[in-house]
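None of the figures in this text is laboratory data; all of them are computed from the coordinates on show. None of the values given here were measured: they were computed from a predicted structure. Cβ atoms are built from the backbone, for glycine too; each structure is taken alone.
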Structure 1
Amino acid sequence: MRLNAFIATATGISRRAADKTIAGGRVSVNQTNAHLGQQVSEDDIVTLDSTRITLPVTTTTIMLNKPVSYVCSRKGQGSPTIYQLLPPALRPLKPIGRLDKDSSGLLLLTNDGQQANLLMHPRFHKTKSYYITLHSSLTTLDEEHITKSGIKLADGLSRLQLTPLGNDRTKWQVNMQEGRNRQIRRTFAALGYNINQLHRVRFGSYKLGNLKTGNYTVV
């Protein structure tokens, strides 16, 4: 892009004013005095009055309803990837946390590092909610183990909040503020339960709502 357009976009001044700063010797590109009509790219180091100026960063965050069987990586190794569900312009986005291949539901992707940190770092205590279906009814004793004393896993104690979603005790809502790898599955597996379905419906203030499987929306 032309240097005056770069300066105008980076600082908010007009292109005519940007030309005056260039003509006045106040601008350098890669430590060399700039000239009117010069072309620059985002990789060039542009300074105005010895202070570097940069183009504003446009951030994008989307919410995807991930289907079962899709993996959260760019190389599927035989499996379809979530990036096949997105247009090329959104494929540089990175997942905030992950859902394993057998899980579905709310997945956030962004190029905003600050946003990702706010959602992922444990100190911010962002609640994540899941609907799960077990292969057999959860006993009252095992429910107490999971919610009160916690389950010892290889990477530490796991304690989850559980709310029944039916009378047969196979369907539950799970709330948690941690995010260790396959933590929910490993917690129940430690007590002999298989999870047939695991579907995330909430991540912090983001809720899946009526977003259809395989679709995404900008948030």
Structure 2
Amino acid sequence: MPFDTAGSWTPVALSADLPPATAMPAWTPAGSIALWRSQSGRASASADRCPHRGMRLSHGFVRGEALSCIYHGWSYSPDGGCIRIPAHPDLVPPEAIRVAIHKVDELDGIVWVAVGEPTAPPPRFAGRTPLRSITANADISAIESAAGTKADADGLIRVSQARWVGLLAAQQGDRTLIHVLIEQGRNPADLVMASRLAEAIRRQAEALQQEAA
């Protein structure tokens, strides 16, 4: 999958890793973002800098349906508008105080964030379910070499050692975030095998990356 700023989707996290009322850092080709889920379960994504003093919003906290900066508590709604400034509780924040937001789509246990204006929805992986995410200090070409196959147009690497295991990769410079996907209905022993296989591919890819450096 071409991850660029012209219009694409990036698989930034697994749904299971973003429970209600939490915030976390994530990455897209356009830069780092704050990914958060409201108390009601809505996933949102915004620029990772509070307009007030530049603190990372991914270090903030979620109360109700708003993301609050951990520094001075300025709060932002899912549409990016500032809705509360604790130091001035009676002030209605000006419309000009906003954070940039990104379109979010959540499909089949994967949280996707739009970069630019995609012309199509995120891909679907019928019959597969997410197992876990791991980060490799290696680029996608090293991941492909370790897995023994190339990524398809949707970014899925179908692992040759076990065709029912797929790796959905999103590159972060010289690092790669890998979401491990497996066929639905696999038994617990298969889940363990898939996890260990992904770890082995990560280690081999990192070794290849170091050899190429």
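Upon calculation of Rg and Dmax of the Cα atoms in Å, for residues 16-119 alone from the atomic coordinates, which of the structures 1, 2 produces 13.2, 42?
On the way: 1: 20.9, 62; 2: 13.2, 42.
Computing Rg and Dmax of the Cα atoms in Å, for residues 16-119 alone on every structure in 1, 2 gives 13.2, 42 only for 2.
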Compare mean projected area of the Cα convex hull in nm², for residues 8-63 alone across structures 1, 2 and report the one with the greatest value.
1
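Taking 18.2 as the value of Kirkwood radius over Cα pairs in Å derived from one of the structures shown (1, 2), identify that structure. Can you show the working numbers first?
Details: 1: 20.7; 2: 18.2.
The structure behind it is 2.
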Among 1, 2, structure where distance in nm of label points 7 Å out along Cα→Cβ at positions 32 and 168 as derived comes to 2.4:
2
Tell me which of 1, 2 gives 10.9, 33 when you compute Rg and Dmax of the Cα atoms in Å, for residues 152-199 alone.
1
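Given that distance in nm of label points 7 Å out along Cα→Cβ at positions 40 and 144, derived from a single structure, equals 6.9, which label among 1, 2 identifies that structure? Write down the numbers at each step before the final one.
Details: 1: 6.9; 2: 4.3.
Answer by label: 1.
Distance in nm of label points 7 Å out along Cα→Cβ at positions 24 and 80 computed as 2.4: which structure among 1, 2? Show your work: numbers first, answer last.
Values: 1: 5.8; 2: 2.4.
The value was obtained from structure 2.
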